[in-house]
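Asks: Have a look at these structures, which come just after this line.
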Structure 1
Amino acid sequence: MLTKKVKKKIILISLIFLFLSSALYFLYISLNKNLLYFKTPTEIFNSEDINIQRIIRVGGMVKKNSIVVNQEEVRFIITDFKNEISVSYKGVVPNLFSEEKGVIAEGSLKDKKFFIAKKILAKHDENYMPPELKNLIKE
């Protein structure tokens, strides 16, 4: 037979466990909906279950001599040196965006070889330094 004190402790521990379990569940659901991992062109090409309406990120290197700038859009090719995907983007590209540099494009697939980007994220290496900071150091 359990005393009142032991029953209260069991109820308290059960409530804490229930609260933590539900908090972790809601955290998992929230992160699962909001996290976007980038895929390489090869991963997209090899995947069987592509959801065209879903927003994804495609990452890789901008292929040399592939950037075409029109008045309305920027077209370029992302490669992982095995496969390529053509990207169309309407907007202003970041300053670090250039050929043979890393890039991540966020948007949706038209098919396995064509991607419509809504956002472009240029990547840089660990040695990058903004020009303003570089000029300050020289002075």
Structure 2
Amino acid sequence: MAQEFKHKALGLNADKKLIYTAMSKHFFYWRMFISKYVLEQGGVPLNPFMIFDYFLLDTIDRDLVVEGNNNLVRKCDEVWAFGPVSNGVLAEVKIAKAQNKPIRYFDIQKPHNIVPISKEQAQMENEVKDFKADL
């Protein structure tokens, strides 16, 4: 008689939203806390800094990583932006908006506290401060 394979993972099949976690490279060190937060909120984080580390340590052309990120944004269910919006985050938000995906914003406060905020409360990094209307 053949033995049946059993594993706890086979029973954990809840359908959860895929959440792209957009964040500035200046908040790279928060990547695990952001992924933890998304999991605790019931989503599955697609965290570019967990998937590609820090641009794969610059061992390949950054455009390949950015293109990978853009594909993740197009395939996710929602985009959540954490911390001040950088030029890369703004580009990801614009890609998500073009597909009518829900976009949420979060402030990052120490110690390890993530707080939902409105789009109007979102901070912009200096290089994109004139583009807040694009959020």
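Read the figures in this text as sums done on the coordinates, not as results from a lab. Bear in mind that the values here come from a model prediction, so they are computed numbers and not experimental data. Cβ atoms are built from the backbone, for glycine too; each structure is taken alone.
Asks: Can you say which of 1, 2 returns -8500 when helix-only ellipticity at 222 nm (-39500 (n - 2.57) for each DSSP H run of 4 or more, over all residues; to 500) is computed?
Replies: The read-out comes from structure 2.
Asks: Shifting gears a bit: A value of 33, 33, 22 was derived for Cα extents along the principal axes in Å, for residues 39-110 alone; which structure in 1, 2 was it taken from?
Replies: 2
Asks: Comparing relative contact order in percent (Cα under 8 Å, 6 or more apart) across structures 1, 2, which is largest?
Replies: 2
Asks: Hey, another quick one. Taking mean count of other Cβ atoms within 10 Å over residues 7-14 as the quantity of interest, name the structure among 1, 2 where it is greatest.
Replies: Numbers: 1: 10.5; 2: 6.9.
Evaluating mean count of other Cβ atoms within 10 Å over residues 7-14 on every structure, the highest lands on 1.
Asks: Thinking of 1, 2, which structure, once percent of Cα pairs over 20 Å apart is computed, gives back 48?
Replies: Going label by label, the one that fits is 2.
Asks: Which one of 1, 2 has distance in nm of label points 7 Å out along Cα→Cβ at positions 15 and 119, as calculated from the coordinates, equal to 4.1? Spell out each step's value before the answer.
Replies: Values: 1: 4.1; 2: 2.7.
Structure of origin is 1.
Asks: Tell me which of 1, 2 gives 118 when you compute volume of the Cα convex hull per residue in Å³, for residues 31-70 alone.
Replies: 1
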